[in-house]
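The following blocks contain the structures, represented as structure tokens.
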Structure 1
Amino acid sequence: MDLNEQEPKIVWNLFSQISKIPRQSKKEEKIREWVKNWVILNKIQFKEDEIGNQLLSQKASIGCEKYPGIILQAHFDMVAQKVTNSNHNFDTDPIPVLVKNDYVTADGTTLGADNGIGMALTLAALIDDSFKHGPIDVILTVDEETGLTGAFGLEKGFFRYKYLLNLESEEEGEITISAAGGGDTKFVLPITYSTKPSYQGYKIEISGLQGGHSGIDINKPRLNAIKLIFEGLMNIRCDTDLWLHDIVGGDAHNAIPRNASVNFLIPESRKSEAMKGFREWEKVIEGYREKEANISVEIKELTLSKGIDQTNNILSLIDEIPHGPMTMSKDIPGLVETSNNLAIIKKNKNTIIIETNTRSSITKSLKQVHSDLKALGEKYSAKISHQSIFPGWKPSLDSPFLKLVTEESEVLLKKKIKLKAIHAGLECGLFVRIDPDLQIVSIGPTIENAHSPQERVYINSVDHIWQLIKLILSKLDQLM
């Protein structure tokens with residue numbers, strides 16, 4: 001099935017063009033340049049700040065000049081994840097988009113519907129003259145996925161209107177009114193090596209886990225590949241001496257790690273005991289298949305001669321860094337309040353680097369987790385750095401804009417709309433920090449398995465959200 005034949009064609013055509021342009025986080029130069037050319041072609045007013053955020057402006061339809069202006073907001077970048085055997089190069093290759101039944105997905109990579117569909121919807125609103133609307137500004141931000149760099153860098157005066165429709169939510173029929181804040185922690189452990197005579201080297205590889213979004217999916221029964229490989233090493237180590245040589249796992253701070261591998265050494269004289277421990281662990285792995293059907297664990301011998309002297313500290317740190325929900329909301333059933341994602345481990349020259357991503361709807365709790373992680377790192381001789389905490393977004397239930405969006409959603413979808421707080425980071429809180437009077441609502445089509453190669457977007461939901469955007473824009477005179 002052809003992507004460009006899906007409805008609404010104006011949105012899917014734009015998404016198709018966007019998907020051909022590499023745009024992983026911190027590498028958005030090509031997509032920004034494409035937008036610059038697109039606005040010239042479509043005669044759209046344009047400005048860009050020093051960071052790379054762009055503002056595109058369309059004047060009101062004839063007769064709607066007095067309508068309140070509105071901001072449609074999305075971000076350029078996507079999370080770059082792929083299956084183990086994929087040769088995809090996110091720096092050069094177009095996303096291999098596929099239409100499968102009622103969904104659009106990608107062949108072995110993240111689709112980038114988060115937030116490429118949001119981008120496509122905003123641009124479509126600027127050029128579709130089939131509906132009436134007031135003045136429209138579109139704001140496209142850089143580097144949302146790895147630090148909200150663009151939103152952090154926004155300056156007062158860059159935008160002017162008082163209503164903002166964020167297009168990053170991922171469930172049709174729900175309106176997001178609140179989101180968690182967050183911040184990352186990096187541990188850097190200096191390492192040295194010693195020669196290990198009469199030791200045998202091994203490599204364990206874990207792959208095929210579901211992974212997923214480190215906020216939205218953190219409370220789902222999904223395994224963390226880094227934690228899992230630690231479990232395997234402990235099963236082997238209980239009966240023998242063990243030294244790490246190299247370890248790597250995860251590749252995005254906001255994705256649950258799907259893959260990990262470790263190279264290590266054990267005494268040649270204890271190979272049978274070590275393999276006994278590994279086989280017993282394999283039996284445990286089989287019990288995980290109910291929630292991780294595609295899990296794969298392999299072991300093979302290597303020729304290694306040196307082990308990391310700080311092996312105990314590294315393993316203890318992996319063990320003690322929390323992963324998953326830490327507290328649940330007392331006010332909203334089922335909502336994670338605070339969580340931590342053990343996201344990345346890798347060797348870089350003479351250091352081991354571990355990165356975590358913490359989220360919380362309560363800033364005090366977020367700061368406490370960061371403080372605890374700092375103490376933990378110091379305990380094991382690691383250097384600690386924290387990313388700037390980005391604020392959560394508090395709900396404003398008495399917002400006239402929220403009332404309008406809710407009413408139009410219920411008319412269009414013919415059902416009661418759910419107002420939702422999410423355990424994920426949106427840029428909304430940073431916009432409110434600049435203008436406390438800004439009224440913000442977040443909507444979006446149904447996207448499943450974001451931040452993983454299983455990402456897909458429900459085609460019909462894109463059409464519904466497009467129709468909803470047009471309804472909202474055409475009814476803004478009700479807010480005059």
Structure 2
Amino acid sequence: MEACTRKSLLSWAVTLLPPLILLLIPSGEHYTPSIKIFFAISIMGIAMFCLDELDNAVAGILMMSLYAMTGLAPVEVVFSPWTTPIPWFILGTLLLVTILEDTSILKRIACKCIILAGGTYSGIVWGVTFTAAISIVIVPGTWTCLAVAALCVSIIRELGFEQSRAAGGIMMAACFGFHGASAFVYSPSGMGMFLEMSRSVAVMDTNFLDYFVKNWIFLPLPFIMAFIIARLMRPEREIDGRTCFMEQLKALGPMRSSDRKVLLVLIGLMLYLFTAQWHGGNMLWGFLVAPVALFLPGLRIGRREHFSRINFSVLFFIVACMSIGTVAARVGAGSFLTDAIVPMLGGAGERSFLTIVYFFGIIVNFLLTPLAAMSAICPLLAQISLDLGVPPMMTIFSFYMGLDQLLLPYEIGTYLIFFAFGLTCLKDFVRLCGIKMVLTSLWVMLAAIPWWHAVGF
């Protein structure tokens with residue numbers, strides 16, 4: 001209890017001292033009282049997000065309330081993120097994921113992939129990588145990882161791999177497959193939020209097909225990592241799991257009527273999203289209509305309990321992060337920072353600037369969660385891009401890829417989910433993430449940035 005109290009006191013000291021120091025700095029022509037109060041409240045909020053002394057939803061509500069109570073912005077401005085598409089994208093995704101978890105769709109895909117890949121350890125690694133990648137296509141959004149992680153645990157238990165290097169390899173392959181796919185499959189709760197955070201500075205619109213065209217260059221990365229994992233993490237004795245997975249697939253039996261209905265709705269959602277640039281419909285309608293349709297007569301797959309399983313605090317946390325950018329634009333905090341930073345980058349060309357942004361993302365990820373970094377830094381980077389004549393979307397893409405690199409599981413929530421099952425030792429986690437970081441860094445500098453420049457923004 002005493003150690004816990006000391007840790008809590010230290011966390012609160014780290015949360016409150018930097019804002020107090022900022023408030024003690026005298027105001028001036030550029031560092032106005034509004035900017036000073038904004039930075040104090042924002043840094044306190046971000047520290048609360050990172051140190052986890054309060055639930056993130058509670059911390060977010062407190063931060064937004066302080067923005068309004070101190071007069072930095074009217075209530076309707078502070079809470080305006082609720083009227084943007086992002087919270088509703090996420091709500092639709094969360095509801096789809098809770099319904100998908102009650103089906104056998106992902107398990108069928110995994111068994112089929114593993115059987116087709118031969119049922120060996122390499123085949124299992126390739127199979128879960130592909131299943132994780134395809135899952136983000138079926139239900140675009142970061143929370144699909146929960147279903148993927150649970151599926152991998154069931155596969156590992158069937159094979160008797162628990163608490164082994166081979167088990168860790170399967171979990172990491174799925175994790176890299178999921179995150180790797182988010183680099184070229186548009187996710188409203190991933191890249192969509194990054195672009196939305198920058199909207200106060202520059203409007204950057206994309207769709208599923210446009211995003212894929214600009215980022216397909218990253219498609220090989222998760223499968224290169226699968227190849228590496230299959231070599232580094234394979235068990236001492238090769239296995240033949242083909243029979244095991246054929247039996248699992250047989251045990252699932254014919255696809256249930258409810259599973260077929262869910263699959264039909266998901267296919268309809270994918271078709272709607274990937275053809276958005278031709279029919280002109282808002283992508284949000286797909287994410288709202290698809291889950292609601294599953295509750296209607298004729299389908300009736302959704303139940304009241306699916307709503308009760310949704311973690312609504314996630315929505316409050318995300319809206320709070322979005323409000324940082326909204327209030328920053330109101331008080332001119334972005335201009336204050338860019339006026340100080342742009343002169344230092346005056347000699348940087350497009351390629352050098354994007355490389356700097358990428359590695360800046362890696363460094364920031366050690367200190368802030370991606371959501372906190374996104375809300376605090378994306379508008380700033382967008383403004384600097386405009387001032388330097390670099391397309392802001394290209395800059396956000398580079399920053400996004402930098403934030404996806406890590407060495408320790410605490411840095412990104414979805415990686416932490418896969419690690420938290422206790423099947424991957426920290427040494428293997430750090431080694432594989434280090435390999436991924438080096439590989440992705442080379443890929444961004446040598447392939448992605450030239451490709452972005454070639455396709456234009």
Structure 3
Amino acid sequence: MTARLQSSVPPPAEVVARLVGDAVASRIAECDPTLWPGAARPGWVTAPRASRPLVGEIEGLRERLRVAGQVRVVLAATGGVGVAAEVLADADSRLIVLDTTDPAQVADALAGDLGATVLVVSAPPGEDARPVELVRDIVHRAFRADGLDPAAHTIVVTAPDGPLQEQADGATVVLGPGDVDGPWAGLTAFALVPAGLAGADVGAVLADAAAAHAELVTDDPANPCLTLGALLADAPVVALAEDGAPGLAEWAAQLVGGGLGKNGRGPLPVVVEGPDAPEWAEPDSVRPGSLTAGLGDVPGAAVATLGPPAAQLVLWQHATAVAAHLLGVDPTDRPDAARAAAGTDAGTADFTDGGVDVHAGPWMPAGTSTVAGALRALVGTAGEGSHLTVHAYLDRLDDASAAVLRPELTRRTGLPTTFGWAPRCLPGGGQRDKGGPADAVVCQLTGESPPDLPEALAELQQAQARADAAALAHRGLPVLRLHFSDRVAGLVTLARAVQQL
């Protein structure tokens with residue numbers, strides 16, 4: 001079974017004809033670097049075939065771990081790998097993803113049976129490995145405290161000669177390719193190993209991916225990647241909703257945001273909750289020309305991709321590469337995703353309201369004294385074509401109520417609103433906000449952590465947040481940072497403030 005495309009909106013016929021005439025689909029299959037200004041990491045193209053040798057290796061690892069009683073997989077990941085692994089594992093409860101250093105979320109992962117746990121450390125080349133190294137060290141400390149050998153409970157997935165390989169210290173090492181990163185690494189060892197150890201049938205995954213690839217390399221007007229790519233390149237906003245494959249819309253948003261949002265160009269991907277979301281129900285009222293894209297059979301989708309998750313991954317990768325060709329950008333380069341600015345100390349809050357320390361910039365009017373007032377001022381800076389971005393450096397499990405506010409923010413502000421758990425969202429949203437059109441107004445959420453949890457985790461999380469905020473402000477974007485001195489009280493204050501907009 002392969003990927004299929006259903007579309008009620010035709011792409012520009014002349015664009016598809018030009019793509020066919022220029023043999024874009026077949027040239028993508030040949031990794032032709034002249035299709036884009038550059039091709040930093042083209043390994044994704046051949047991944048469905050190149051990853052086949054992993055099938056036996058992963059099956060052997062899984063059996064060895066099963067015999068040892070290690071059936072619970074904790075994945076310390078960066079660069080979008082965690083989202084891809086969740087998609088391929090179908091959100092199997094045996095897979096616990098730590099793509100954050102939030103102390104409470106790490107502590108929750110360590111509260112399970114450590115004797116039954118294997119830690120997978122996965123960082124594609126080009127990604128900042130510091131967070132996964134820190135999480136690894138914390139988990140290894142917990143293993144030792146339980147009398148367990150960390151090396152016997154750890155799998156390292158890294159590119160050849162990477163720092164994680166040098167630091168393996170007796171752990172099993174699985175090598176991934178050196179020419180992929182971010183969401184483009186979804187069908188390589190970086191995501192396949194953790195997904196496979198958590199129960200995914202890696203052989204079936206790669207068979208689905210290979211079948212889709214074979215149908216997407218033909219220079220034919222009916223090729224779905226040409227249609228979808230043309231629509232993506234033409235849309236100002238792409239609302240994404242999923243049906244059946246948890247995490248697939250989030251992964252596609254990272255791919256589109258990171259693949260196309262650069263050089264001041266690129267559509268805004270918005271993951272929505274379903275057909276009732278304002279960006280989906282009335283897309284043109286939020287932004288004329290918006291595209292609603294379903295990953296699965298989502299009611300009301302203008303365009304929908306259907307088929308097994310791995311086949312849809314391949315279709316979206318090829319379509320994003322086509323859109324990048326039309327926009328004149330390199331889809332695999334994310335030059336701005338992790339860009340930081342100097343001088344990122346904590347600073348002094350402008351004021352405190354209801355357990356929330358409010359940090360703003362000169363854009364906030366003097367005398368503002370409430371979270372609701374600060375949010376109104378932030379939204380007031382938005383110009384025509386702007387959107388609201390919310391980056392939550394929090395625990396995506398215990399603080400999940402923060403995400404529920406996304407559609408209400410759209411309804412009350414009239415702005416398309418993206419919500420992302422950071423730093424998980426930065427491969428997509430971070431790149432688009434720092435490298436795409438300068439049209440974001442940014443609300444960043446951070447919070448204090450319990451004092452009995454490892455301080456180093458909180459320090460790195462807060463440093464990442466401050467660096468991200470400084471980089472966005474350096475670009476000239478208004479950034480409002482709401483720091484919850486008490487997370488429960490802060491979330492209540494935020495919810496009340498949203499209701500007052």
> When helix-only ellipticity at 222 nm (-39500 (n - 2.57) for each DSSP H run of 4 or more, over all residues; to 500) is calculated, the result is -9000; to which of the structures 1, 2, 3 does this value belong?
Replying inline: 1
> volume of the Cα convex hull per residue in Å³ was computed and gave 127; which structure, 1, 2, 3, did it come from?
Replying inline: 3
> A value of 3.2 was derived for distance in nm of label points 7 Å out along Cα→Cβ at positions 244 and 260; which structure in 1, 2, 3 was it taken from?
Replying inline: 2
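Values in this text are rule-based calculations from the coordinates and carry no lab data. Here the structure is a predicted model, which means the values were calculated and not measured. Cβ atoms are built from the backbone, for glycine too; each structure is taken alone.
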